[in-house]
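The structures considered in this document are given below.
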Structure P
Amino acid sequence: MDFHDAFKETLSRFDLDVVDLASATGLSVMRIGQFKNGQNIRIDNLQRLLEAMPPEAKKFMLLLVAEG
């Protein structure tokens, strides 16, 4: 699974709010929304998003990507 698809699934599964993630990461809501909708994101910004997620959500997202 692509990172943006895994991100979208993780947001839904864990009821994560894009506004909260934007606040925690310093990324704009628009940039996070663009990533959620399939645009590429820089690796450092992806890392910031992962670090802002609860540990269970981070693990879930990475497992989705790893499973393909």
Structure Q
Amino acid sequence: MRNVLDKVPSKAHDEVRDALRDIYYARSVDEAKKLKDAFIYRYQRLYPKAVASLKEAPNLLFTYFQFPEHS
């Protein structure tokens, strides 16, 4: 999250942070991927470096879904 936020103007941090949190707190990998695609669509023109940072490691981004959920 920090890598992405480093590439966004400070005035947009809250908005972008909220969008990233939606991705990371998604209930399923499918939902997370849809939110990631929506993030890319929304911010590609405004913050291309931030979007590039988000796209750097697509296979690693959602590995936490492979672990069992804590109860």
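Observations on the structure shown:
- Answer label among P, Q for the case where helix-only ellipticity at 222 nm (-39500 (n - 2.57) for each DSSP H run of 4 or more, over all residues; to 500), calculated from the coordinates, equals -21500: P
- Structure with the greatest value (metric relative contact order in percent (Cα under 8 Å, 6 or more apart), set P, Q): P
- Computed 1.8 for distance in nm of label points 7 Å out along Cα→Cβ at positions 21 and 53 - originating structure among P, Q: Q
- Among candidates P, Q, the computation of log10 I(q)/I(0) by the Debye sum over Cα atoms at q = 0.18, 0.21, 0.23 Å⁻¹ that gave -0.67, -0.88, -1.03 used structure Q.
We did not get these values from a lab; they are worked out from the coordinates using the rules stated. Bear in mind that the values here come from a model prediction, so they are computed numbers and not experimental data. Cβ atoms are built from the backbone, for glycine too; each structure is taken alone.
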